[in-house]
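Presented below are the structures under discussion, each in the form of structure tokens.
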Structure P
Amino acid sequence: MSAAAAPIVPSDPGRPGSGGRLAWLDALRGVGATAVVAEHLLPWFLPGLRPYWFSLGVYGILVFFLVSGYIIPTSLERHGDVRAFWISRIFRLYPLYLAVIGLVLALAWWVPVRGEVPRDGSAVAAHATMLLDVVSVGGVADTMWTLSYEMVFYLMVTALFLVGAHRRSGALAVGFAGASVVVGLVASGAALRGGWPAYVTGALFAAGLACVLWGRARTAAACVLGVMALAALVLSSRVPWLGVAVLAVMFAGTAIRRWEEGAGGLWPVAVTAALVVLAPLWAIEGGWWWVRADVWITTIALAAATFAGGMALRGRRLPRAVVWLGLVSYSLYLVHHPLLKYFTEVTGDLRRAEPAYQVAMSALALALVLGVSALAYRYVERPGQAWGRRLGRRPDRPDRPDRPDRPDRRAASGARAGLRQG
């Protein structure tokens, strides 16, 4: 697993205007997208410019997970309807995801699928759920592993929402941060190995999500899915401490939102950051450069400062280019790594080429990536989102949460009011 990839997952519909209500979130995704592309482009094209005093890839991971943590629970509360929320998620993520899988498989005769992908049904099951990394299955595109942690977060937030525990974000952030330290000390890798975790999670995911969407035993099914996701994260993921730390960061993003709404303090965020700094204890001993104390702390500090800077610029006009990068960031995330592979397959190894030639090829590769990302957003992402909105509005059985959830309708109403004021 590489630390270079970051999950650039669209969290909520942004507006193209540079001064829109959610433009600052798009701008943050744009900054993160640029960091991720740079992390993958520099070693292949301009290796002398790659920084080692902080990790571009982990920086992008932290920024994007903070954004997801900030907006995803609020998006669910705004819907007040887990069926509409999941239809939105499915049609926002899967069309492009499946298109990239199809592209990589179609060109496997030229650039073979990476060896980390099992040649059996476990790969199909893991890709179907997006729970790739938490069941130790490599994705057909290198960057897909980070989507696993987004999916775990969605499953857990859904369960918490349905049992009325979704507002305990600060406690959850601190709890997961502390757990990441413990897991980092006792687990150096997956305890459950082989293909069977992918099959089991695949079957539970399909059955549980069907119940969530159609309302049959919805709360019970969501709780099973949440427990399954957490168990897989700890027991069968490639790097257990990292997955638990990622959940801590995401719930810290939610805690920031609660603080902004006046529903909590910032002290859980500070405690979470301090514990996450301590989390990679085993990894430091293992010699991974990006978790050395100086690199790890600097990377965390830069990500936190970036998110804080984005919040400070809310409502102000932001550079259109950065906001646009945020809008196409999911496409950019999924397509850039395969495209860079194909590009270098044509040009050959550029690491020892003349600097002027490296710069020229970098500019050409970047133009290709941005162009294809724009097309993917226009012709794959946006139509998928439109289908999701239509299906989410389709008349259906009233969404009747189980009895314990009814008091939280007031919370959902409050969240909608908060979004209108944001």
Structure Q
Amino acid sequence: MSVVQLLNENLQAKWTFNEPMKIQEEMIPAMLDGADIVAQSPTGSGKTLAFVLPILNKVDGKKKQTQALIVAPSQELAMQIVNVIREWTEGTDITVQQLIGGANSARQIEKLKKKPTIVVGTPGRLNELARAGKLKLKEVETVVLDECDQLLSREYRVVVKSFIDGAAFGRQVVIVSATVTEEIELVAERLMFEPKRIIVRPEDMPASGKVTHSFVKVDERDKTDLLRRLSYQEGLHALAFVNNIDQVIMKENKLKFRDAKVVTLHSEMKKEERQKTLQAFRNGEAKILIATDIAARGLDIDGLTHVIHVDVPRTVEQYLHRSGRTGRAGADGEVIAFLSYRDEKDFKKLTRDLPKKPIQKIWHDGALVEGNSKTVATNTAPKAAKPAVKKYTPKSNKGGKRG
């Protein structure tokens, strides 16, 4: 029996996929049974529906109380989850409210008075409204932490714990992410009751494309210009990662000055600015979207041809999480790392367990090509013409004598 048949008739009628993804097959029945869950599954594996559908099956839209809380580390991810819920609840009594920073809090408070069935939000705004007594946690029966590796990091851990502690007695706690470290598991188990462990590996995913890993050796000061050049490459649609907001803003200023086909995403942007940026990237006006890991969390962007590590990630999990955004739905993809001299040693550690050794590339004749400065120069240099060999003809000895 398909897990879809465990859902109510309304949800079954809206199901249009051929078959559930593996994470959905595992999580839907476990959530319906009320189990606490720690789920690890690759980016793009169907995690959102895996927790949204059981929630929609369990909540009662006629009850005027907030029954489920979904926490996300970024505004974009929160908005995407809300859009999914709205699509699946159309025509029902179930209501959803997003509570994110950058939006009018007074308006959000007014909507909370109507007791939305489900609340989706970012830690900062949720904490602000909960502490003010506007968000009533005591009636929440299900708490979901999406991208839990971020939410259970030291930055958010205390706040997120307060959401769980404030929820109803016997509440269900579900945490999901593409990467779950041992530290995260230890923290999670302190907040949960005998959690069920679910792991979906990349090889369990259907129709995964071939992903090539490559690198370019480039001075730190030249990375921005290399991004500019790549932004004019035909057919490229890339997500480029940097490690902090300052770098995003600096690159944005330089690249806008040079009219590069690049947009940026960071936490200091207003909601409308973020939406405009994503729209420009999705419709192809911009070829490259530059962002930090947090700003890009959970972004659902189809057709990414490349992931670019402008700054080398700090951990293997971070490298895999970023890289997993290309090569999805059967399409091939490429992961490119920009390596300054100081990055090379770290990059080798991050990629030593890849099935194939990363390929070195170099910018040559308007494109990235495989090789390095020596091999490309050797292969493309015009061959020297052979010197003309004059045929030796002995001088004439007319009238002379041999002597």
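Bear in mind that the values in this text are calculations on the coordinates, not laboratory data. On a predicted model such as this, the values are computed, not experimentally measured, just so you know. Cβ atoms are built from the backbone, for glycine too; each structure is taken alone.
For the reader, a short list of remarks on this structure follows.
- Computed 3.7 for distance in nm of label points 7 Å out along Cα→Cβ at positions 200 and 304 - originating structure among P, Q: P
- Identity of the structure behind 15.8 (criterion: mean count of other Cβ atoms within 10 Å over residues 232-239, calculated), options P, Q: Q
- Structure from which 2.1 was derived, distance in nm of label points 7 Å out along Cα→Cβ at positions 280 and 344, options P, Q: P
- For Cα extents along the principal axes in Å, for residues 80-247 alone computed as 50, 41, 24, the structure of P, Q it came from: P
- For Kirkwood radius over Cα pairs in Å computed as 23.6, the structure of P, Q it came from: Q
- Computed -10000 for helix-only ellipticity at 222 nm (-39500 (n - 2.57) for each DSSP H run of 4 or more, over all residues; to 500) - originating structure among P, Q: Q
- Structure responsible for 31, with relative contact order in percent (Cα under 8 Å, 6 or more apart) calculated and labels P, Q on offer: P
- Structure with the greatest value (metric distance in nm of label points 7 Å out along Cα→Cβ at positions 144 and 288, set P, Q): Q
- Test item: mean projected area of the Cα convex hull in nm², for residues 216-311 alone calculated as 5.8, pick one of P, Q: Q
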